[in-house]
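No lab work stands behind these numbers, since they all come straight from the coordinates. Everything numeric here is computed off the predicted structure, so don't read it as measured data.
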Structure P
Amino acid sequence: MNDLKADIHETAAALGFDAVRVTAPDAIGPAGERLDAFLEAGREGDMTWLKTTADRRRDPSALWPEARSVVMLAMSYAPDRDPLEALAERSNGVLSVYARGKDYHDIIKGKLKQLAARLATLSGKDVKVFVDTAPLMEKPLAAAAGIGWQGKHTNLVSRTHGSWLFLGAILSAAEIEPDAPEADHCGSCRACLDACPTQAFPQPYVLDPRRCLAYLTIEHKGHIAEEFRIAMGNRVFGCDDCLAVCPWNKFAQAARETRFAARAETDNPPLAELLDLDDRAFRERFAGTPIKRTGRDRFLRNVLIAAGNSKDQTLMAQVERLMSDASPLVRAMAVWAMRRLSGDGLGDGLRRRHLAREQDHQVRAEWQAGAQP
């Protein structure tokens, strides 16, 4: 099996993975208990699949009883510049670093399948491949395997790659010698906790997604609560603040995989361009990226909040047009954005035009949702 493990490392490196380690399916320790506490507190929000798949998440063997080993792989997507610098460009929409390039699921899964096929051939045992979409707790498994540790922001941290790692897993029916876990090197540092613009960490190592801008801008389906809109700034998809401030990032080199790099269409584009997106244009612009799965209406909801925070009055005509959009979600946030941009709120004339368009409870509900600046 030593030869098998050496081959795994050699093949993984050739495929472009930055780290590979092995652990056992039952090595996630108290992660299952933390998941139970998370769900009991109702912190899953709209992510209802976390509750429905909890039994399998607690134990990888419940996902696949034949599993004897877990090969954890990591690939860096570290940016070549500080992503927080873009927050000062208020007329541009900031996209999370992970979403600016080609969808990592597609890139990593293809490479995992190649490695898994070789592992199956050499070991003579069955394998299964997972990249984020299955009920598998990748971060606790990666920590147990020694790729890094779960930092106070709950994400994986590596001494070599900082907080910028995509993870993948291969479950194998072969017995492979596990590696030692990585110790926690956060120490007394609380940079990630203090950087959070919405105080989404009730305590170190505990995240409340319902306050997290990454959750709110990507997973949350409804209106974003008023208390979080100003804090969003110009973030229109995700939030990198707690990742970007981690001191361990000083050792991270820019990602080697060129397909993770931003394209012109995703490199924090102007809000003026994003406000003009209809459904077809949205799908074409973000094809092959993680952004596409959120859908145009939720994305425009975020863009309108960013527009309202921008103080850029040249956007007012586009915002006003979106007050008549087909989506109630978009219409409501257009109201809010117009109030912010107009300084003293919407004028009576504009308000009357909006309400006259459709005198029913739906429009009044939208108005209420967007009424507070």
Structure Q
Amino acid sequence: MTLWPAAQPGDMMDRIDTPALILDLDIFERNLQRLADAVKGRNVRLRPHAKSHKCPEIALRQIALGAVGICCQKVSEAAPFVDAGITDILITNQIVGTQKIDRLMHLASAAKIGVLVDHIRQVDDMAAAATHSGIRLDVYIEVDVGAGRSGVPPGRDAVALAALIASRPPLRFAGLHCYQGSAQHMRSSQERRQAIANAAAMAQATKDEIEAAGIKVEIITGAGTGTLVHERDSGVYNELQPGSYVFMDRDYADNRRGDGDIAFEHALFVKTTVMSRPAPGRAVVDAGLKASSVDSGMPVIWGRSDVRYLKASDEHGVLATDDAMSPALGDQLMLVPGHCDPTVNLYDQLVCVRAGVVEALWPIAARGAVL
């Protein structure tokens, strides 16, 4: 944890030291409610992805609004959520290696844990560890439905894995993981719709083949913030995993919204201070690479079309300014990060603000959980 927190509850916005990660609670709560409303009355459940926020307080609020549990990406990332009382977690990754599997079994003794497989050896290792630990483990087959990352091809390879899982009593075949990650930032709504139509067709065909072999497929899970309405309406997916919707970021804002897309708002900001004005058209802020991830491009200055974030080094962000006088030395600006997930991972706390006043500091408890 940082030696000096950026703020304390009760502080006004101008008292928050910089750089700081700011969460606008009113906007955040609207985003949570919009997603809850979007699935109400439909045959689909929410399992939001916690890799975006890494914050147990947020997960608890998502569950309070109807989520069945959460997703995590790593075993170590799941641990703080189990400690916080989250009892249903899907780790949307393959877990390989004795140490990681042992830790997975430890978590599964305290909560319902699911995990992905896409290889026979993973099934064998999970079954052996679950038998040794006396644990019943939910196992999902990851199917590559177009992202070109992990996962078995649709069809017979998935059938063979499902049969193997079903033959190992400590394991329970829980369903299919069919996440089309590359569709999330396709800019046109038609591209996103078509990519998910293709993914849903592959998921449905794989389900049909597995069930033809006498094995029930209860859950088809996937979806992200950029495409969730298409998975929701597919008639194939019955669980959704969006994560970034709680915050939004500049890259998601570059998507062109289509009919029916949900109007999530920017709730996450990096507050920064102008620390240098070395030239009339240039300003330098104290938020560089250690304050805002630029893997998806530079952040933007919230509410300022006359100032552009040009480049970042470790501790500095260089801005181009249209006005020789503004912003002035000591002025404070709000950045919308290019990519919220790795930006959150840079901070110990979310400074939660309502109506210009710090209401709470929420620990980012799973920060740095890469094991």
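Please state which of the structures P, Q yields -11500 when helix-only ellipticity at 222 nm (-39500 (n - 2.57) for each DSSP H run of 4 or more, over all residues; to 500) is computed from it.
P
Can you rank P, Q by Cα Rg over 2.2 N^0.38 Å, for residues 201-328 alone and just name the one with the largest value?
Comparing P, Q by Cα Rg over 2.2 N^0.38 Å, for residues 201-328 alone, the maximum is at Q.
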